[in-house]
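Asks: Structures follow.
Quick note: the coordinates plus some simple rules give every number you see, no bench work behind them. What you are looking at is a predicted structure, and each value in this text was computed from that prediction instead of being measured. Cβ atoms are built from the backbone, for glycine too; each structure is taken alone.
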Structure I
Amino acid sequence: MKLMRVIHVFCAQIWFGGVCCIFVYGLYCFGNNLEKDAAIKLIEIIPFLYQKLIMPFSVVCGIQGLIYGIFSSYGFIKHKWVLTKWILAVFVIICTGAGGIGQVIAVIEKINSGEIAVLTMSDGQMFFVFMIGQILLLSVMTILSVVRPKRKAGA
């Protein structure tokens, strides 16, 4: 279980750090008034990063959460902070699909269709809303994992 905890912390921090890095990369992409060709080359990296970096580590965290819930004293609803983390995880998934990836794909489609000639910050407004949502939710989940409010004896 100690090795699993180490792996869980490692994966969670790569997940969280990866989302923060994608946010900063998005600031670069949307904040430099890039022309169509440069914009499409750079912005297409965001869905790739989600697929190759965020997805594998977030799936490992989810699987480990299931294993912890089944085989440890934490359970799924025994501790409110664990249940809260599961609920927040659902919202992170929504922010990722609808926001991080979904909004970038919508912008890519607009660039390809000619609706966007120069990529600006206003083109990425919804992307940033969902990215900030992910960062806040992941921050709360990390804090809950460290603090573990109202910890019961032996947990």
Structure II
Amino acid sequence: MKKGFMFLAVCMVLFLASGCEDSKEVSCTLSRNDKVNGYSLDATYKINATGEVVNSVNSTEEVTTDKASLITAFEEQYNSTYGTMNEEYGGYDYKITKGDNKITADVTIDYSKLDLDALAKDEPTMKNIMNDNNEITVTGLQAQYEAMGATCK
């Protein structure tokens, strides 16, 4: 009886130790002041991952401008981009809010609900941020945000 209990206890410890990967969050921020086009952008991207595999990204992008036409253009772009991505691949939940001289896009991408195989097939450049199982990697996504000018930690 004691041997059976000891065996079961050892198996449980090995199972728990080998099957757990650390959850982590990487936060990237981006600020851009486009004086030529007359707007500023402040963005935060929070990458939620287990090990090296990204589970989701929560982002907020806020564009500030005194040009109503730019607010409208950003609104159309956000709705078109996120709406199309959600229709094609799933996993996108977004809300666009307009205020005085600004527009804010709050977006959550849940990669467990997104058809990553179809995305990799349709958008071959996505393979640059994916592993061999077509999962988005923290390293790849962080590099993509940093290439846009974001600072990640």
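Asks: Can you rank I, II by Rg/Rh (Cα atoms, Kirkwood Rh) and just name the one with the largest value?
Replies: II
Asks: Just checking, which of I, II has the largest value of distance in nm of label points 7 Å out along Cα→Cβ at positions 99 and 115? List each step's numbers first, then the result.
Replies: Values: I: 2.1; II: 3.7.
Once distance in nm of label points 7 Å out along Cα→Cβ at positions 99 and 115 is tallied for I, II, the winner is II.
Asks: Let me ask something additional. Say we calculate mean count of other Cβ atoms within 10 Å over residues 107-114 for every structure; which of I, II gives the highest result? Mind dumping the intermediate values first?
Replies: On the way: I: 14.0; II: 16.9.
With respect to mean count of other Cβ atoms within 10 Å over residues 107-114, the highest-scoring structure among I, II is II.
Asks: I've got another one for you. Comparing I, II, where is volume of the Cα convex hull per residue in Å³, for residues 51-138 alone highest?
Replies: Largest calculated value belongs to II.
Asks: 35 is what came out when relative contact order in percent (Cα under 8 Å, 6 or more apart) was calculated for one structure; which of I, II is it?
Replies: On the way: I: 35; II: 21.
Only one of I, II returns 35 for relative contact order in percent (Cα under 8 Å, 6 or more apart), namely I.
Asks: Quick check on the output: -23500 is helix-only ellipticity at 222 nm (-39500 (n - 2.57) for each DSSP H run of 4 or more, over all residues; to 500), derived from one of I, II. Which one produced it?
Replies: I
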